[in-house]
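K.L.:
Structures are listed in the sections that come next.
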Structure P
């Protein structure tokens, strides 16, 4: 199952760690974007995106994730130290993983996003706060 993963992160050490994790899982990292312009330039090549909220050009991550999902059909997971900034979520995106996240949680979230993108049955990882599930269903499920 091949999948192209875009990393939208302006902290280079975090971004390269994510890139190595993507490769370890057997997926193809297509690039690291530190701002909105570079993220959108790579959008048409991406299947999945890991998106931080606060980037080199400011708090543009929410809009980047929305555009990647709505216009380009990318499965988006936000990675941020401030999940509360997303409120009840961003329509069309999968959810948010709080930073710092363990390597295991990151691998589970990436795998989940790939499975969703490929329309495969997928169990969301425990660390991922989902957006597209109502809270009463999420708690019951």
Structure Q
């Protein structure tokens, strides 16, 4: 106990864990629970964007050699869109958790102009909680 009467009060968390929890690839890409840091957020976003661009490029390159209707093209792109949206939401939600904010903050993207800018600053540039928070321990 600190005997200095002028020291600020210190509190300890009941479930505080200093251990960094590693996430599997499945947890990183598809789970809506846990936390990720800025580095994992940017790397995962970059890799997902490159993979999606390569797949879309391959689809459009293949269109030159095949006869696919517009409906078929829309169906193929919709199949790609669904998992990419899921992965994007999972990554951003975990990043909001790292900032010790609810995952519902992902809805700020629907606010015109300021929403995407706010989300970019919060999730992309501001540091998360260094210790355990309401959403668990930091992940590697």
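Readers should treat all values here as calculations from the given coordinates under stated rules, not as data from a laboratory. All values derive from a computational prediction rather than experimental measurement. Cβ atoms are built from the backbone, for glycine too; each structure is taken alone.
K.L.:
Looking at structures P, Q, which one was log10 I(q)/I(0) by the Debye sum over Cα atoms at q = 0.14, 0.19, 0.20 Å⁻¹, for residues 41-104 alone calculated from, given that it came out as -0.36, -0.67, -0.74?
P.N.:
That value comes from structure P.
K.L.:
Work out the source of 0.94 here, i.e. which of P, Q gives that when Cα Rg over 2.2 N^0.38 Å is computed.
P.N.:
P
K.L.:
Follow-up question, since we're still on this one. Relative contact order in percent (Cα under 8 Å, 6 or more apart) computed as 43: which structure among P, Q?
P.N.:
Q
K.L.:
Taking mean count of other Cβ atoms within 10 Å over residues 49-56 as the quantity of interest, name the structure among P, Q where it is greatest.
P.N.:
Answer by largest value of mean count of other Cβ atoms within 10 Å over residues 49-56: P.
K.L.:
Quick one: helix-only ellipticity at 222 nm (-39500 (n - 2.57) for each DSSP H run of 4 or more, over all residues; to 500) came out at -11000 when computed from one of P, Q, so which one is it?
P.N.:
It traces back to P.
K.L.:
Now for a different question. Given a value of 39, 23, 14 for Cα extents along the principal axes in Å, for residues 73-120 alone, calculated from one of P, Q, which structure does it belong to?
P.N.:
Derived from the structure labelled Q.
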